[in-house]
Structure P
Amino acid sequence: MKVLMVQLRIWDLPTRLFHWGLVLCVSGLVITGNVGGNAMIWHFRLGYAVLTLLLFRIVWGFMGGHWSRWAQLPLSPARVWAYLNGRHNTTDFAGHNPLGSWSVVVFLVILLLQVSTGLISDDEIANMGPLSSLVSGQWVTWATSWHKGWGKIILLLLVFLHLLALGWYRWRKNLSLVPAMWHGNKSLPNQVPPSVDHLHSRAWALALLLISFMAVFGLVSLGN
């Protein structure tokens, strides 16, 4: 018997723009960080952009579309265990599944830590974070070591695992997760609450992004 699929809006436009903006910025951070030299000017700029996006996403998780909200992430150990044992329901494929939910949280936390340590890092050669003069030398040393060492390694590992998971779902589960993050819609076997994604909500998202930008600008200016 053929299952009738329902086409639903899952990812609102602000969430999708955040996702692809983060992809571009993180890619640029990795490249400019490895190139060094004059490219570090853009490394800092991209770092500010990432912090802006992260602040936006944290707040958007409370006021965005239904499936973009933190409350919809199935993070409980019971949900994760059930998913690993093949016991799942429709909602596990609507937004982020339990494993995907944890990967999102961990990635955002590590990225926030990486950007924060960059603000107070100092390589003692030519590059100094804008807030490094506001903290003790001990904090600067730790932040620099983390930012250039374990922080970078963990971030790259998370990116690799994310790409690996996308490939695994595509080739082993015959489930492509990328298109939905591009156009916002998913085909599901049952009706679930769709995400609100209209002009009014997008206007709120734009205002929130501008506020996040001003907050980062104000934070960075504290070191001047």
Structure Q
Amino acid sequence: MPAPAIKICGISTPETLAAVIAASAGYVGFNFYPPSPRFVTLDQAQALGAQAAGQLQRVGLFVDAADDAIAQAVATGALDVLQLHGAESPARVAELRSHHGLPVWKVIAVATRADLERAGNYVGAADFVLLDARTPSGSLPGGMGLKFDWGLLSGWTPPLPWGLAGGLNVANVAEAIAMTGAQLVDAASGVESTAGVKDPALIAAFCAAVRAA
């Protein structure tokens, strides 16, 4: 099995983006959700997007965002992919995909096998589903260092191309890949020294661990 693609999410500085590029990750995530410690402004995203252009795919993360907020982020020219991390319906996902002409990833919050089945609702609307751990009510929708039971994926037939997020780090990503066969792995808090502060050494080690798995 080929090594999965790698996404490092929540990059907010030129230095940590340089580390992601140096580690040959395939995707970088820019977080446009204001409550997140990884939030980037439009100006930050534009500069980071220019730095990353042509070197990896740039993913914009949104949580139940208004049309204007998404349009302004897309207008920076910093995005290749939209990632929707809220309660966006299949119709909403399809609408944004059509309107902006960009691939759309839909995040599915997982705690039970029934949550996995919701991924099938997005066939024809999303290009990709990202399975992440369901977080407690009232908390951030992701980036909390929580993982779900990967055993839930046993016997699951993915309805779309898919990736795995939620609590992935250098120590556990090889096990996650072996258990799930994920096509992409996504790290945020797992490559940070403190919340929202990426560690270039951890980024390099995570990418190396994925390739060695």
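The numbers here are math on the coordinates, done by the rules we state, and not lab data. Model, not experiment: these values are computed from the prediction. Cβ atoms are built from the backbone, for glycine too; each structure is taken alone.
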Quiz item: In terms of FRET efficiency 1/(1 + (r/R0)^6) of positions 74 and 122 (r between Cβ atoms, R0 = 25 Å, to 0.05), which of structures P, Q is highest?
Solution: Q
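If mean count of other Cβ atoms within 10 Å over residues 58-65 is calculated from each of P, Q, which structure is the one that comes out at 22.1?
Details: P: 17.8; Q: 22.1.
Matching structure: Q.
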Quiz prompt | For 35 (relative contact order in percent (Cα under 8 Å, 6 or more apart), calculated) the corresponding structure among P, Q | solution = P
Quiz prompt | mean count of other Cβ atoms within 10 Å over residues 34-41 - structure with the largest value, from P, Q | solution = Q
Self-check item: Structure (P, Q) behind the derived value 19.4, 68 of Rg and Dmax of the Cα atoms in Å
Solution: P
Self-check item: Top of P, Q by mean count of other Cβ atoms within 10 Å over residues 50-57, largest first
Solution: P
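Computing FRET efficiency 1/(1 + (r/R0)^6) of positions 98 and 146 (r between Cβ atoms, R0 = 30 Å, to 0.05) for each of P, Q, which one ends up highest? Walk me through the numbers before you get to the answer.
On the way: P: 0.55; Q: 0.35.
Structure P gives the largest value of FRET efficiency 1/(1 + (r/R0)^6) of positions 98 and 146 (r between Cβ atoms, R0 = 30 Å, to 0.05) among P, Q.
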Practice problem: Give the label, chosen from P, Q, of the structure having the highest value of FRET efficiency 1/(1 + (r/R0)^6) of positions 130 and 170 (r between Cβ atoms, R0 = 35 Å, to 0.05). | Solution: Q
Quiz item: For which of P, Q does helix-only ellipticity at 222 nm (-39500 (n - 2.57) for each DSSP H run of 4 or more, over all residues; to 500), calculated from the coordinates, equal -9000?
Solution: Q
